[in-house]
Structure P
Amino acid sequence: MSDFFNEFKKVSKSEWEDKIISDLKGKDPSIIAIDDKIEDLSLSSYYHSEDILKNDIPGNFPFTRGMNESRNEWKNGAFILVSNEKEANKKALLALNSGADLLVFKPEKEKVDWTVVINEIKFEFIHTQFVIESKSEFDDLYSILKPYTNNVQYNIDIVDSLLSVEDLNLIAEHFKIKQQRFCSVNGFKVQNIGANTWQEIAFCLNIGHDYLIRLMELGFTIDQASACISFNLGVGSNYFFETSKFRALKQLWAKVISAYKPEHNCSHNCDITAVIGHLNKSLKDPYTNLLRQTTEVMSAVTGGINAVVVKPYDIYSTNGASELSERMALNISNILKEESYFDAVIDPLGGSYSVECSTEEIARKAWVKFQELEQLDAGVKSKSFKNEITKKSDLRVKNIQEKSTLLIGINTFKNPEETNNEWTQMYTYLGLESLVLEQKINSETV
């Protein structure tokens, strides 16, 4: 059998560039350069093997390519808002029968009867995440779910919850002997207030490191502390940058953990749930959301996440989530796994010269910003960091208004049919409002 690569003459980068310049026929080569103002990234539109300085192997430090060594497996999550307990239970059971193997519950009222919500759910066979915002809420759930330590995660966001430092310390005592993930880093909400890829990663590293220090001060080892931390990340529409973002976070989190010299290799693991949100979604032209949600899930799973949660595109609308949007949210992940076999190949974009270079550039900028945040007393809550995010948010809106960024159904090829559905107020984070581009366009028009 002949060696395939010996059949072709090797071409150096300089020879390649000479050919590109020749094909441009006198035009300025800068016209094919990538200059992304939102990401603050200046990248080439072509790369060569000479640009790649390393060749990471999946399952090995620095874990840019993840911890998996056999399959690119991920959990398919259903997001359930709990305002009516019986209705939430009904939706949870339906989701499980429709292909979900992860449930994410978020309470929408002060006191929830969790025995009704989780009735008939077999926690030993699935994974579950509960968004926790108070100590009493945690106590109620923990008393019920204590037997299911391997499959239950408590998403406590110290940035946004009502828990005090003392509350977090008391909760942490439950997990010194048997670790569960309960410290949640909510990069998703940072992305949904307008942050770019490396700002989101810098935020995650800063809050994740803060959790590590807090837990180690309580007597946790670095191995125990790392096993208690999870990350939620948003996903934008820039396909390759988003994949690079997940790879960059895994690399940098392993770098942070490595500094504390863990005993176990698995402590470098960066447990990521990708959340598909609403920043670029449309209520006026709902079917475009299927395409956007699909490519965003693809970005996440090729980046090697542990779970994906597609929020129904209309869950934060006056009409609420429709049956169609809830089915779409679950079926995307099912189809990519069961029919497109995205779970069969680990880090399929690894080795791509452009993806490797964008991964390194995003990681470099994120690490610099992380180091800056570590020097600030207020960290991610500092005025300077929030101002930086606001500038990116404003630029996103400006690009949509001026149509330098085109989104079908939002600022071009709008749906001529009237739809009786509007966005509701969602949430604020770091004191900044969540961003929905369609809502911004409509408010400007009015």
Structure Q
Amino acid sequence: MNYISQNQKDKCDMLKVIGVNSVNELFDMIPNSLKVKKLNIYGEKTEQELLNYFANIALKNKIFVSFRGAGIYDHYIPSLVDEVIGRSEFLTAYTPYQAEASQGTLQTIFEYQSLICSLTGLDVSNASLYDGATAVAEAALLSLKVNSKKNTILISQALHPEYIQTIRTYLENSRAKIIMLDISLDGSIKESSVEAAVNNNDIAAAIIQSPNYFGIIENMQALSCVIKKSGALFIAVVNPISLGVFQAPGEYNADIAVGEGQVLGSPMSFGGTTLGFMVVKKSLEWKMPGRIVGQTTDKNGKRGFVLTLQSREQHIRRERATSNICTNASLNALAACVFLSGWGNHGFKNLAETNMSKAKYAFNKIKSLNGFKAKFKDAVFFNEFVIETKKNIKMINKILLKNSILGPLDLSGTSEFFKNCILFCVTEQRTKCEIDRCIKILSEI
């Protein structure tokens, strides 16, 4: 099929529909100071000359060092990841409807599922969801279908606020109720508050995040015991990299593990190229949203792969579908598969330990500065921590930004409890030199 570009009439019609007079108007939001007035690419130039010319223009870009996380994180992506996902058979492939024509794609999804199950200690993974927020909301729906006579979900107040908002959106027109579990003074959820809440026999599931939104590791083993005694499902929201050093959800008897997989080989990209993962116990597999790829053999006894489960509205009657999730983030799932394979067990553990040690180093330095103190002094955290400050937070981030540093997240709008608090993130990407430079700037504000 030939590609025929739009003619002038087509372009005018398109511009009229979106309400602008010219293509240039689409770029009006870009300051004139950042626009190149004229590109000096006329005349005969070699490829090398052109590359050098554009490289010099690119030098004007500012490269920011990030000390901000809150759901999307700056991790090193090994070159192996881009090498594999950049191959045309993966980069341009679409939904694997026909198994006989999609063995490569199906196998990569199968390998991804296997690795996620191994990482979380649970039985069955789907072929990924849109993002962490979607995965958590879908887990809430799943729990209501399993415990159909119950209609209340317990949610940790320390769950990512965007995840909470997504759950509320999913459930707003249903009979489901939400009860929020307040965080304690040390930033975690206490067993006593869960115990008081689950005394209500109407609890379908409890959703707890660890590391939570404030970076703190919850006592998931103790919380699980309280939740499971009530007959509710336990939904664990986890950062997969933290599982290199902390208990896997399967080890503390979680029924469902969900979270954001961007940390596994996908870039930050102004808010992420995201991937939601979901893993469940065997007994829940038929209630899972999306797809599951399975391994089988053909008539000649050779190994092959098929879509084993597709419980969505495109394949069965709409009212019987478990979800309206229509696709999976298969390219990001492949990136996660390559990322996990490349690190291996020992390397992945080292990666998690490096995240912890660098964050601990930054935490100890920052909390000792004049005008800064730890919000939660004795809490165990992963790669994020909360600092309380007497200084102007907007001023802090403005000065850091001038020094090419994306500073901490202002938590003041979260609640009165977090007034004058900021959330720092330090991953393995941050060097000692970068951390020390940030601390020096903070000390001089």
Structure R
Amino acid sequence: MRKRARLGRTIGVLAVLAVAATIPGVSGASSHREAPLIAEDPPNDNTDVYAFVSPDNQDTVTLIANWYGLQEPNGGPNFYPWDPNSRYDINVDANGDAIPDQTFRFTFTTDDRRGKDTFLYNKGPVKSINDPNLLFRQNYNLEVIDSAGKSKSLVRNGRAAPSNTGWASFPNYQTIRDQAITKLPGGGQVYAGPADDSFFLDLRVFDLLYGGNLSEVNQDTLMGYNVNTIAIQVPKTMLALKGDPKRNPVIGVWSDTEKRTLKLDPGKATPQGPYVQVSRLGNPLVNEVVSSAAIKDAFNALEPVNDAKVQALLDRVTNPELARLIEQIYGIKAPATPRNDLVEIFLTGITTKAGGPIKADLNSQLMNADVDPKKFAPSEQLRLNMSIPVTEKPNRLGVLGKDLQGFPNGRRLTDDVVDIEIQAVEGAALTGKLVPALAKGDRVGANDVRFGDKFPYVALPSTKAVNSR
């Protein structure tokens, strides 16, 4: 069933490739509004993916995926619900064939109790997740699907945390969020609900790379905005190939959204037809600054198993536009092409077994003892080596800062992926040294709100209007 579905989607992707060049580009943050079609559908827009060994429970891994970016906290009366007509997926590939070995799938239902009585989200202070004053509620089902398509239910009718409409409505939102955390059978826990956007950067990279002279830096463009977050923490044994994280410590992770076509009638929209992938995200900023405008929509519809077949995408990795722009604008000579180091970082994982120029074994599934190299498929995934212990004092530059537990080995909430990727594009992974002229980066080195020390780690959603800051 999955093979037939992938074939159908591949045909659809080729059709999208044929027409995508006629559509103008729209840019955002890590993957906020990064492609024209998904910019029209915010609830289904993947924005960021994180994967890391849980710092307070190192036998587990935490996977976090965000959707529905650029939420102004006071955007009522409907605020920011999950789309009940969609599937929200977090995928894990343990054997390197670019096909999910496990898909954690979330589907949502809406319980809207407002009716004809009120426009308010809640009719009084909400002190618990089941408070009768809370009028708009969403529940979710969570299932895990293996590579053969076999499904197992993990959560039924789990409660998603509501939007935080303000201090008067939610005098103690932390309590509400804690009540929205659900334990999983066999160990682990899960959270679905709003959070402060964990991504931090100066988005003026799109104004000729920070103004053409690094004058446009030191502004956290996403400060104060919220996102919808799914966080799931599970034992390493649940994710590793053959359940053995010692022999097979490396996994690849990406999220996607699948949606049905909507039939629009006056006052309602009815879903019909098969589910189609409309958004996708693994490594940060790939569709943002690697893909050209012509293939952005196609990339969102493409499944990782087909990445290596799209030459237009591979050419953008081996000859990156960003390096040429930096040379043109800042006079810093671009590294020689083809950029096989970027192929390792984004498509194969970093390992000597890939035969690339980065002489290190870090995070490719080829390092797993039980992987068949003949079935390995280069594909864009966020790869994590689960055997690397948690760093006592994390470095925001991850591997480039000599901190092997950081990006591009997975991604922690505190990793400064913009500065890391700019340095990587300029060849820092090859030389082992930062490019001095760009060492300060965008000068946004941390989130404006502190992350938590325990699951789900993401910061509480903001309630202060963005334009008041």
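Only the coordinates and a few stated rules stand behind these numbers; no lab work does. Just so you know, these numbers come straight off a predicted model, no measurement behind them. Cβ atoms are built from the backbone, for glycine too; each structure is taken alone.
Quick notes
- Structure responsible for 46, with percent of Cα pairs over 25 Å apart, for residues 85-348 alone calculated and labels P, Q, R on offer: P
- The greatest value of mean projected area of the Cα convex hull in nm² among structures P, Q, R is that of Q.
- Source structure (of P, Q, R) for helix-only ellipticity at 222 nm (-39500 (n - 2.57) for each DSSP H run of 4 or more, over all residues; to 500), computed value -11000: Q
- Structure responsible for 4.4, with distance in nm of label points 7 Å out along Cα→Cβ at positions 117 and 365 calculated and labels P, Q, R on offer: Q
- Identity of the structure behind 3.8 (criterion: distance in nm of label points 7 Å out along Cα→Cβ at positions 197 and 333, calculated), options P, Q, R: R
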